[in-house]
Structure P
Amino acid sequence: MNYNFRKAKMEELPFIWEILQKSIIRRGKEGSQQWQDGYPNQEVIKNDILTDAGYVLTGDGVIIGYSAVIFNDEPAYSRIDGRWLTNGDFVVVHRVAVAEEFLGQGLALKIFEFIENIALENKIFSVKVDTNFDNLAMLRVLEKSGYTYCGEVSMRGNARKAFEKPLSDKTQ
């Protein structure tokens, strides 16, 4: 399959939202509290797209995944119970979701690879992400992708596990 990771378009919102809705249901069935409070919702995704933070993973031109990619802007990350590995510029990853029919193919790992490349292309050498303590699927993805647990941050009043992956400048 030919994969591409690119900025989402507003007309793709229904397809993105369908992927996220199924992910929200799946999180609940797995016993996770993550995404069970009305977040994310369509307005959040619409804002991602309007601010150029929404990205889609496509396989042979079909949308099969989604993530928000945000540069240097996550206020909650300034108050970590723990310690980040780096203090410079960073890319934040939020709202990673893969279409139901493509689960188990390593596509979340692929999304993180694409995001790491976007960071490097922008001369940013750190990717930060948080997830719920009970989101076992994402915790496995972060472990497999080489992310380091740094402590806890508070998102919408809930403690979240925070991770970082420093990236090397391959051009040096």
Structure Q
Amino acid sequence: MNLYILRHAIAVARGTKEYPNDDRPLTKEGIDKMKREADCFPSIIKQIDVIYTSPLSRARETAAIAAKSLHAEKKITVTDALLAETGEEEIFALLNKEKNPEHVMIVGHEPHLSFVASSLLGVDESAIEFKKGALCLIEISGAVRKGAGTLKWLLQPKQLRMMGKI
């Protein structure tokens, strides 16, 4: 399986009164930057079978932008397994229940995604930093479990935006 891990783009600041329960949408800047980052997705992601996203607005909006660039709007699935308070085992179980998916994207939050990615690489601590809008590819052989992955690449937002211009 090729697992693409995408952190949500820039969102409204934490603690903004208009957005209770930490369900904050993307800012205009976040949307604009994510669209520019997603411009390069078709050149680095040739196919996508499913896009799992956290139910929080900022992740759903990011997933929608990514899906549009990949012509995969109907492949988005919202799941509580990608909420920051869930354990990596819930994500592993979600990914393992799929029938032979080859190309999967998950969209979520920090520090959750760093711990998930690190665990897939066999590391107990957070060893990867996902800036807002960062994307990585981890190749997984067999069942999704701790240590089953190999990091193929990690691209930070600025790098993705530069690639989108090419």
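None of the figures in this text is laboratory data; all of them are computed from the coordinates on show. Everything quoted here is computed from the prediction, not taken from an experiment. Cβ atoms are built from the backbone, for glycine too; each structure is taken alone.
Quick notes on this structure:
- Structure from which 4.2 was derived, distance in nm of label points 7 Å out along Cα→Cβ at positions 37 and 61, options P, Q: P
- Which of P, Q leads on distance in nm of label points 7 Å out along Cα→Cβ at positions 77 and 133, largest value: Q
- Set P, Q, criterion Kirkwood radius over Cα pairs in Å: the highest-scoring structure is P.
- Structure responsible for 3.4, with distance in nm of label points 7 Å out along Cα→Cβ at positions 69 and 157 calculated and labels P, Q on offer: P
- Parent structure of the calculated result 31, given that relative contact order in percent (Cα under 8 Å, 6 or more apart) is the read-out and P, Q the choices: Q
- Given 9.1 for mean count of other Cβ atoms within 10 Å over residues 13-20, calculated: source structure among P, Q: Q
- Structure (P, Q) behind the derived value 0.75 of FRET efficiency 1/(1 + (r/R0)^6) of positions 53 and 101 (r between Cβ atoms, R0 = 30 Å, to 0.05): P
- The greatest value of distance in nm of label points 7 Å out along Cα→Cβ at positions 93 and 109 among structures P, Q is that of Q.
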